[in-house]
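Colleague: Please find the structures below.
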Structure I
Amino acid sequence: RMTRRKIQIRKINDITARQVTFSKRRQGLVKKARELAILCEAEVAVVVFASSGKLYHYSSN
């Protein structure tokens, strides 16, 4: 059985790679928040600030 490799959690120095990772992980975080809201009938809010200062948010209601 294949398992995922454990990644080290540290700053990504390459700016482009960092932006790509931020975008993908932000989308994944919002997806998980949406699932939590649906499965548990919970009110969920997520607020994320990019390193550029841009604000991203999600609210279940």
Structure II
Amino acid sequence: MVDVHDKATRSKNMRAIATRDTAIEKRLASLLTGQGLAFRVQDADLPDARILSLMNIAA
């Protein structure tokens, strides 16, 4: 598949896309913290953990 943008334009577009600390992540973190829940953002210990993972949850 051929890219419709040149390299500079594609680079500019990709830089503009937020991958961390988005508005929804901040809101969710605020709600979880308010409930006293501990969490990690983009936990490297878990496979495919892109947003957050809860910690110390009793099963």
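What follows draws every value from the coordinates through simple rules; no lab data is involved. Computed from a predicted structure; not experimentally measured.
Colleague: To which of I, II does the computed value 13.5 (Kirkwood radius over Cα pairs in Å) belong?
Modeller: The read-out was computed on structure I.
Colleague: Starting from the value -15000: which structure in I, II was helix-only ellipticity at 222 nm (-39500 (n - 2.57) for each DSSP H run of 4 or more, over all residues; to 500) calculated from?
Modeller: Label of the source structure: I.
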